[in-house]
1. Check the numbers for mean count of other Cβ atoms within 10 Å over residues 87-94 across I, II and tell me which is largest.
2. Can you spot which of I, II the value 1.21 was calculated from, given it is Cα Rg over 2.2 N^0.38 Å?
3. So distance in nm of label points 7 Å out along Cα→Cβ at positions 79 and 199, computed for just one structure, reads 4.6; which one of I, II is that?
4. Any idea which of I, II comes out highest on distance in nm of label points 7 Å out along Cα→Cβ at positions 39 and 127?
5. Thinking of I, II, which structure, once helix-only ellipticity at 222 nm (-39500 (n - 2.57) for each DSSP H run of 4 or more, over all residues; to 500) is computed, gives back -19500?
Structure I
Amino acid sequence: MFHQHARESQRFGLDMDDKKVVMAAVAQDGDALSYASKELKKDKEIVKAAVKQNGRALRWASKELKKDREIVKAAVVQDGGALQYASNELKNDKEIVMAAVAQDGGALQYASKKLKKDKEIVMAAKESKVRTLAAVAQDGDALRYASPELKNDKEIVMAAVAQDGDALRYASPELKKDKEIVMAAVAQDGEALRYASPELKNDEEIVMAAKRMIKH
């Protein structure tokens, strides 16, 4: 979105460092923050608007704002995975981490060592993961809406492809190389072979399983 906005701005001679231009852009696409000037990446109002639209836009914020509780809280509430871009201090903030794992159980990996062992946080992360598992077990296509962390979670992806082999398309590149995952996918839908890694597309056992399914 912002690429188009940037091109239009250049075409009409608008100042790309203009706060109003950048505010309009991040309201549509938080990642537009990446194009903002260094000064505007320090602007709390701009950054807050960006992370509310896309939590992971926190990556483009200034170092100072990655330490700002209000900004980071807004980011992880929108997308728990944004915790990876928070300051080390906030990765050790129980309230922030709790908000992150409640939104995405996979965000636990970005918490401090201390909070990774916190029983309450671990339970919240597990509950979040259970909700995702239930969703993909009912409709494998729901994997498309999962975070990158959960698309790389073998248990989640296995549940998705077992329900709908075509969901393999949304798995992480790493899990598209996993023979067990790919076998489960093609056993459910032989056409899912197209989403396997190049190596597994040539695996005789997997190819045979896919062909058997297609014949049915």
Structure II
Amino acid sequence: MKTKKITFLLLLLSTTVYSQVQTIEETNDSTSSWAFLQAVWAFDDGDFETAFGWYTISALQDEKEGQYNLGVCYNRGVGTPKDLTKAVYWFEKSAEQGHYPAQHNLSLCYYYGIGTPKDYTKSFYWVKKCAEQGVKEGQYLLAMHYYKGYGTLLDGTKAFFWAKKSAEQGYPSAQLLLGELYYRGMGTLKDYKKAAYFVRQAYENGSEFDIKQAKELWEERELWKY
């Protein structure tokens, strides 16, 4: 039976969980500068222009959290006019210091050409850094690079490895991809029961988009048989 191609979700930068500035607790860093703390407090108070000013100072002091949050401000136009080029600049500064939300966002910028020309090789480079820190969103995006052969050689085994890592952390989009990999026997032995299991998990735990994709897979692959 001829099967249609299933398109999986790659999170857009505007909807990723990393599109918000971080709170003090989220940084988990007691050494945050006075400038960064002032920025967080101003942001919490709704004074975005003041927050932007303090994030700028923090970023210029080479604080990775300040650089990341400044990138978010430029990306979203919070406290300053939107400037996607500057957002990429500050995401990269932060990513170079190992900040995984910045690495994830930077990978997406290169993947989609947001504020910079598309560059799958750079997208792959940065998401691999993120995934290796155990971040489920990064693991999923890395699996997609291997699945599609974007920025690297197509590799079903590695696509399966990273999709499984992410799916085991409960990430619905990765569960969908893992289900498809089990169904196709890509990077693993074919296993229709496991394919059905993970597609069902995505349906039960996912967003509206995930649910739609799960329904398509469920019917197209006739997973209800298993």
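The numbers here are math on the coordinates, done by the rules we state, and not lab data. Here the structure is a predicted model, which means the values were calculated and not measured. Cβ atoms are built from the backbone, for glycine too; each structure is taken alone.
1. Working: I: 16.6; II: 24.2.
Structure II gives the largest value of mean count of other Cβ atoms within 10 Å over residues 87-94 among I, II.
2. Working: I: 1.21; II: 1.11.
Answer for the origin of the read-out: I.
3. II
4. On the way: I: 4.6; II: 2.6.
Sorting by distance in nm of label points 7 Å out along Cα→Cβ at positions 39 and 127 in descending order puts I first.
5. On the way: I: -15000; II: -19500.
Corresponding structure: II.
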